[in-house]
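What follows is a group of structures, each given as structure tokens.
Please treat every number below as a calculation from the coordinates, not as lab data. From a predicted model like this one, the values you see are computed outputs, not experimental measurements. Cβ atoms are built from the backbone, for glycine too; each structure is taken alone.
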Structure 1
Amino acid sequence: MTSAPVPLARPRLTRRTDLWRPVLWLDDLAPWRFAVFAVLVYVVLALFAYLPAWPGDPHRLVGCACGDSAQQAWYLGWAPWAILHGHNPFFTTWMEYPTGVNLAANTEMPLLGLVAAPVTFTAGSVASFSLLLWLAYPLSAASAFFVLRRWTHSNVGAFWGGLLYGFSAYLVAQGLGHLNLAFVPLPPLIFMALYEVFVRQCSRPHRLGVLLGLLMVGQYLISPEVLMTTALSALCCAVILGLARPRAINRVRLRYAWKAVWPAAVLSGVLLGYPVYFQLAGPLSIHSPVQPITNPYRADLLGPVVPTSAQRFAPGFATNLANRFTFGDVSETGSYLGIPLLLLTVWSVVRYRRDRWVLVCLGLTVSVYVLSLGPTLVVATHNTSVPLPFDVLGRLPLIDNILPARFALYQSFFVGALVALATAHYTGRADPVSLQDSRRDSPKARRSPEHAILSQVAVLVLSITAVISLIPQWPRSTVDVAVAMPSFFTSARASRIPVGSVVLSYPFAFGTNDAAMLWQETDLWRWRLIGGYATTPNSTGGDTARPPALKPIAVQEFLIYWTNGTGGYLVNTPPPADARLVAQMRLYIRLHAVGTVVVDRAWPQSGIVLSVMQRALGPPIFEGGVDLWFHAQTRAVSP
């Protein structure tokens, strides 16, 4: 058992150096009052992310009505709809018909789908997606705030740390549409539970074990990858603490930890047994890394100091360099901290190096930063081929699906924790959390001295410029779904498609050209879709984003080629729109039980596809911006 942290005496301020009186006044506020203020600030800041879209807007998606946003809106709606209709939430044939998709091996987020089910059933999964993506910022920031408030006893320090975590470059980047990676309020709580289990050890261990197990289950059902990276970051913490205080490890502490660990393991094993089995060994599971270790999604050595186009204040030469760090994918360039924040961090470490937890946070920041660099060192987009720890770690089972750039999440958290600790020291609010059996600082070191005016001004300037350098390029562009999709699917006319019908669409749902998945979601999964945006196993057991090659393959080659606009599916040139293709189109429709064909006239090159469909099926019905052929099985008969 350990004693509670001992408050420190407040520094006596003079009029000359009294620049921090507002900060001290905020630290003196009752914790619950300041917590309300902090959460409200986080909420208001998050409102700027997607204007004019508002949280829960059923009509707007970030980016476009396609790609990852449309896919994840579909995933959010599928889990509650599948459970309500007696289907397996981890498997579907409603897209990629007739083969299906193992959703447990994709980014399904069933827990978020169930939490948002009331919104989905009343306003649609687009509304759920926009609400949860907005909530990701204030909830993640608030989670870090409450954890750091408990650790540091400093209102201002915890607020500062929560801001650095919940509005970090990582979250801003993933907020472009990766809800499963941006919704991260649980990792700080997992760290808090692990701290209580292995360090503080003041509560009943079984209760802590149940709490830890539930947090792990929840995070897995949001993102298994984030759970794995959280576990690896916690392992780094355990190694650093073990090296720092080996004598603190004894039988009493290990016995307490075991009493908490086994309930967590049993609970998570029971609740996650089926989802994990289905992901690893279920139908259409994937037995190779989705992104091999050679993937480009790794942090550049210059990432923490070079801003990307996701930051509002950044010179053009810097963003031109940073935007090439991950082959132009800005959503994976989340390691930016900024020079002012790095200088503030260095000052904090030098000034409060006697606090072992400051040094632990520094070690953890460096550790996860090194992991984020990937298997080899990359400097200014140049791969030096210098091996790094992830070259070994990233080849281990389960870890081989982790993208190293995503360790930037924990880099932001541990920097935020370090700054929060330094703020608690600087204001003299309380003794920050520490290893209770560690060597105490001398009274002189514990007492915050009266700072010179120059030192206070320097810290204040660094703090302000650190915030300014991290201001994101908000609001993010959004698109009106009702305008982007044909009006046929936003009206009652969509009910003309028979329930359970198999639909062949143009654009063919393939990769990020997945607009048809949004049509299907809007029509409440009344029909199945050939094609889709998901990862599926190929013939060798590896992964592919290509839809199953249904025969005759020339039909999909034709539809996908013109859907993409450039480049093909299995060929570099499209099959000619001749009599042979028309015959193959009829055969394709008959073989795969296609009941309805839909062609969006607004999509590029729709005229070429429309001409083939008319020759194969006869004249269409034109309604709400689309050409439709009902009863396609009957019409697909050779004359």
Structure 2
Amino acid sequence: MPLPAKLLTQALAHHRTGRLAEATLLYEQILQAEPAHPDALHCLGQLHLEQGAVARAESFLARAVAARPSAATYHLNHGLSLRRLGRAPEALAALVRAQSLDRSLAEPHHQVGNVLKSLGRYAEATAALRQAVRLAPRHDAAWLNLGVACLDGGARDEAIAAFQRALVLEPKRPEAHNILGHALLAAGRTSEAEAAFNEALRQRPRFAPAHDNLGRLCRAAGRLREAVAHYRAALAEQPNPNTHSNLLFALNFLPDVTPEDIFAEHRRWHTLYAAPLTAAAPQTVQHSTSGRRLRIGYLSPDFCHHAVAYFIEPVLAAHDRTRFEIFCYANVPSPDRFTSRLRALAEHWHDIARLDDEAAAALIRSHELDLLIDLAGHSAGHRLLVLARRPAPLQATWIGYPNTTGLDAIDYRITDHVSDPPGQTEPFYSEKLVRLLGPFSCYQPDSDAPPVNTLPAAVAGVVTFGCFNQFAKITPAAIELWSRILTAVPASRLLLKSRGFGDPSLAARIRSFFAAGGVAPERLTLNGDELSVHDHLSLYHGVDIALDPFPYNGTTTTCEALCMGVPVVTLAGRTHVARVGASLLTHAGLSDWIAATPDHYAEIAIAAAQDLPRLIGDCSVQVGEGEQ
């Protein structure tokens, strides 16, 4: 046997048994004798890749490909090294070449799918991953990645099936149970999702992502104390800014957590994650605006079909372009038709979903903005750690979150005099409050909204109350008060609309809560359907009076109800989150629907339900205002 072949056999034996230092010496010895030896180059590249020396691995794998360009596995591993170096386009080219050289291999299709997925090309990624599992039906990792691509691309049912298949092949994988639960939760299959998360925790009791997901599930189901406990368990195991933001968001729903304690927790988030970045950030200079327009940037994960879009679209459309130059930074992994519509209203549009925080901050800093406005706060998909790096000299937060960010790097919060009465809420914000003369936001009704109908009770003869807010906002205190109202208005009904109501166990639990207040199950209608905008708004055709939850008021839902001619009863609380309803109704000219106490709330609702002529009059006035 020639010397290189003999050395290669020995090197491979060392490599297979984990004696990597010995293998490295032998591979290098071969290359000293024969610098373009393809197998030695390839194997040494693989060895460095296994050890995490990715740049060194890539150099050897590139030489291996040059030495033997017909070897599919060489291109495959070269592609893997390029991907790990963050060179996605080059990685994709190498992996596609591997595909073309040997179409019977599953792994090139698997890795092509993974790269396409990372680039947001979900349809192509799904096609490649389907081919991978066809070629290797027992490849559990490929099934998992197919599920992720399907989930990100909106094919939820196929995603669930793929995750389930992966777990049949490898049931002892807590990560797989966790992501299956995530997909099931997104589909509204709450009980199955909870079982999946609990199985993940059974296999790995302190698995932080499963605790985080259980927190989201419990919050959506109105089990707020359990949600908070799960978030805290996740953070105790693995501090994470997104999980901590989930905790902050959940605290807004709890009526017995003080504003002071909620503010302190927001400041703790700042101390843990944002303060070091702000301290290290380069000084951002306020550039001269002489002779040019002011540059305003908006940063949001919700430039898509999301509630925030209905509030920011009219703002973008109304900007005076002779005075302002508008930049939008979209953290939107899956753009939709709403994204396209918003994009058309911005002079400069930048997709940042696949940029890390440092790169996104550098991009924004390069545009020399005068003001950057965050539209998310601590809601899902936020990029507060971009703002923590102070890419603009002035930064503000608005619309997307009903509380402070807690960040020193955000200077202002935009609000109004009703949501934040002067002298009342300042201690609960790290930002300086800027109060608009009118409402803190403006709502643009959807173009698919149906026409307003006549008062349903005038036709049906019975009054129907309604609430279309997420169930997490419907606290025990709200259920108790609403039960009192239903009891006082004989034959009245209540329509609740929220995701997750299709889950039988949640529906049964809700009915039992109202039954404890004397409300028979048949007087409740629970709708958890995923509906088009038109069909969702058409449900208001069956509602006479909307009931605003407390302490976390509705915003979009209140605007929807008013635009559909349905008056809303709200309870004005102490802080912004509990005063949004008061702000909206005040500025809509409906202050007599604002209650100061729970008893007053009940009086307003009961009196309106017992005076249909007045209710018809109030609805017709509101319809006229909405049509203006």
semi-axes √(5λ) of the Cα gyration tensor in Å, calculated, reads 51, 25, 22; among 1, 2 the input was structure 1
Computing relative contact order in percent (Cα under 8 Å, 6 or more apart) gives 8 for which of 1, 2? 2
Comparing structures 1, 2 by distance in nm of label points 7 Å out along Cα→Cβ at positions 363 and 595, which one has the largest value? 1
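Suppose you compute distance in nm of label points 7 Å out along Cα→Cβ at positions 139 and 371 for every structure in 1, 2: which one lands on 5.3?
For distance in nm of label points 7 Å out along Cα→Cβ at positions 139 and 371, the value 5.3 is produced by structure 2.
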